[in-house]
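Structures are listed in the sections that come next.
What follows draws every value from the coordinates through simple rules; no lab data is involved. In this text the structure is predicted, and so the values were computed from the model without any measurement. Cβ atoms are built from the backbone, for glycine too; each structure is taken alone.
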Structure P
Amino acid sequence: MQYKNIIRILGLLVALLSVTMLPPAIVSLLYRDGGGVPFLMAFIFCLIAGLLSWYPNRNEKNDLRAREGFLIVVLFWTVLASFSAIPFLLLEQPNFSVADAFFESFSGLTTTGATILTNIDSLPHAVLFYRQQLQWVGGMGIIVLAVAVLPMLGIGGMQLYRAETPGPVKDSKMTPRIADTAKHLWYIYLSLTIACAVAYWLAGMSAFDAICHSFSTIAIGGFSTHDESIGYFNSPQINLVCVFFLIIAGINFALHYAVVQTRSLRTYFYDPEFKVFILVQVVLTLICFVVLMSTGTYDNADQALDQALFQSVSISTTAGFATTSFADWPTLLPILLIFSSFIGGCAGSTGGGMKVVRVLLLYLQGIRELNKLVHPKAVFNIKLGNKPLPNRVVEAIWGFFSAYAAVFVICMLLLLADGMDDITAFTAVAACLNNLGPGLGEVAANFASIDDFSKWVLITAMLFGRLEVFTLLVLFTPAFWRS
């Protein structure tokens, strides 16, 4: 294992992370809210720590193997999220405990969107901006940006890309060179963020709110600058903007790139995962609308449709924005929406969950097994679109599903052992493992009331969800550490 090379890379990444502490300090100067000092101190600390890790190992520039790639990705999220907690620890108001600071930073960088904060509206602008920026940086994965930059510093990128990129097929690249692939992903990501911010501003948000919410929308994060989330604005136009960009961000970014290259929107409809993703949104919205209307939850159809569409898309894409407390809806709907977060967004998107393509392949595998019962001697291939998939891909999907379920059950049992009630425990783990954010019960609004042990368990669940289970689990196998 190339430990010195790994330390060198992490040092560079921590030094790069330190730059993200400066924008909140600048925001503090603009609004004169006095909240910029902790961010300047964190910038200096992170920069020095990064340089001290990099400088002694600056000449260790060997090619990375797959094992180093997986280890760097795991260390990237754990180390950088830990350093991201420093500004929270340095703040005087609000006063964060260690567990609270780490929970908030991990939730931000993994785009989970669960928070321990209350009275968010009263926080300094610097803190509000930093929380949103954390989600934006983590949404696409700063590691992809690093893949584009670090090859120029003698660091190979393909191993990092395979370890970080979600989805069942990780060896495909949009462009021949991995650095070009990462750059194209970031061009698309940045363009969508700017478009989203402008749309929010035109719909009635202030410039500050528009920028901040565009960060968390494109990242499918869910943090907001207000306690009432998107509901603070009470605007159907803003709701529609949010829904539109959540759907865009929930689509595979490689598919966006293909659309740009072909200059044809038809490319979307050739993709089977896209069609299933849109179908899920439509079906969920219709179910919520019908139930809300039949129970008289809202006074008119327009309001019911607005709320049904927003909450369905927000929860199923794992964003977790809110316009109302969906926990107060008829019992069927909150549970249905929580379960929909297990599906999540498309592979290669900023959404969480198991990903639409995996759920689609599980369904197709189930259909194949039923057909085999009827025709035992027949040979059935599983096809994604018109392309038959090798059995190794299907086997990997089942392995992923089993590991995902095992991590979920273990985390939930730990919360139950800590004294949490069953509904809160189930939905808290679902919210963190699926990188969703809000749950039900005690965690419907925030996670402030749960104790430190449960917070650390949920931080672990966030990491498992962001790293798609296997990337983290592989580190616990003896074979990984054998030379």
Structure Q
Amino acid sequence: MDVTRVFRDLNIVEASEDVNGCSKSSVIWVLSQIHQRFVVEHSPKRRVLTAAAELLRTAERSWLFPGSSSELRNAYVNLTTCFIKYTELPLCDSESGSLPASSYEEIPVKAEEVCTVLLELNQQLIGAIGSGDPATAGTAKSLIHNLGPLLSIFSITHLQSQAWTNETSRKCALKLLKSTASASGSGSVQELLCGKDDGEHDGILGPVLEKLLPELTNCVCFRENWKRNEAVKHVFSWVLVQVGRPWLSDHLDKVFPPSLLISDDYRTENKVLGVHCLHHIVLNVPAADLRQFNRAQVLYQALFNHLYTSEAPLIQVVLPCLLDLLLVLEKPLVHTELYQKPNRFDDVLRLILTHMEMEHKLVLRRIYARNLLLFIEKVGIRIARHLKRLERVIVGYLEVSDGPEEKARLSILEVLERTIQTAWPRMQCRMGAMTKSLLRFLVDVSSESLAPEVKEELLTRATHCLLLLDHCSQGQLRVLLNEVDCSCVSDSVLKRIQSIIAPQDNTLQV
């Protein structure tokens, strides 16, 4: 390898003797010279990057990785750090925490150039590890252990679809991340972060979080320090969701506070991102660890407060997260025990039903109706405590069409079915109101302009609800339906009523 050519390209004057104990031809000295040329203000950075890539591509591995030492590690880490810093996003000091897309115009091209150099370095590290030379392989393994967190954070920053990336930079970043995993001996990115089950090597999740955490906090100088670099929150959330059981519990103290901080922001997009992170934590950390130090209660209060918002994207992520958290906070439900002491399930259901009763936005009605079914499945027979308010919600939702797909009304019919099946001993006293609402619903839907398959599903579900009510009332509904004036309804509605009046199979499941 001709080091002189690199010197010529970078206008480096060869030293006549060793400098600081390093030979003028040693890799440590050459890397330090490249570093110095790159950090100089107004230096031809693209030219330096091209020369560095050429050096890494053509150099012999025995020269690149002569032997493990702190000086060699520092040389590679410092050079890699200054290359990555070249692609840093501009800092935002405004309260919004975001900059216009024009602020990031130069970032994708810079990221591609740096990716090219780092890919060459990774390829040499991979080759050195598999070279069969113990000294070279040992040096390469030591280097990838130190460089892995830096390379991973850089890759993750630029592989997501954001204002500071384009298609080419994302492909380069993904390729670099995969090569970093390969160099570390990992078969996947998750294995790179978490390590192998057999303990052959530890993951880099700890060091990655250590590098991210200083930017994911509030400090005295900048109250919302985590907002200054818009990429940090996205890198953190991406890393977090790659880690599952049992590894995440070991890093709970590092991931829980930042997730809670992001979810507590005033901007909806940050709230959604934070709740998304918190939900992943709830699903992948043992319940005992979540309850320790009152973490679960703190999280419950934060999520419960989010229920007072009218922002559909936030409600959509808060309700499933809250449901899974309640399963951690509350004892397992015994579905046959109605007279258990009211708990947080009841508090949440009461608030959800209150909001549903007053909600007029169709998008929120769909979200509430879809998630209400999940809550009813979890609370079991104790839904009987909320039947009065639930009845008003069901009647109100059946009266309002929500578009061509009728998602809200289909979901609320599923809610009614499950409620009847679960709390059937208490449904007979509410049969009158429910029957009137369902019959009115059949008449309305039969005259509405809906897709045939949607109309059929609505009519079928409503008919099944009437059958369940009849079964709960031991046939009293059929007696009432016999008195209906059939000349006042359409043929399709009459057909449904007759199917209910006809003798029923006693095996109908309630």
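Of the structures labelled P, Q, one was used to calculate distance in nm of label points 7 Å out along Cα→Cβ at positions 100 and 380, giving 5.4. Name it.
Computed on structure P.
Comparing relative contact order in percent (Cα under 8 Å, 6 or more apart) across structures P, Q, which is largest?
P
P, Q: which one has distance in nm of label points 7 Å out along Cα→Cβ at positions 308 and 372, as calculated, at 2.3?
The value was obtained from structure Q.
Between structures P, Q, where is distance in nm of label points 7 Å out along Cα→Cβ at positions 292 and 412 highest?
Q
Consider the structures P, Q: one of them gives 21.9, 75 for Rg and Dmax of the Cα atoms in Å as calculated from the coordinates. Say which.
Traced to structure P.
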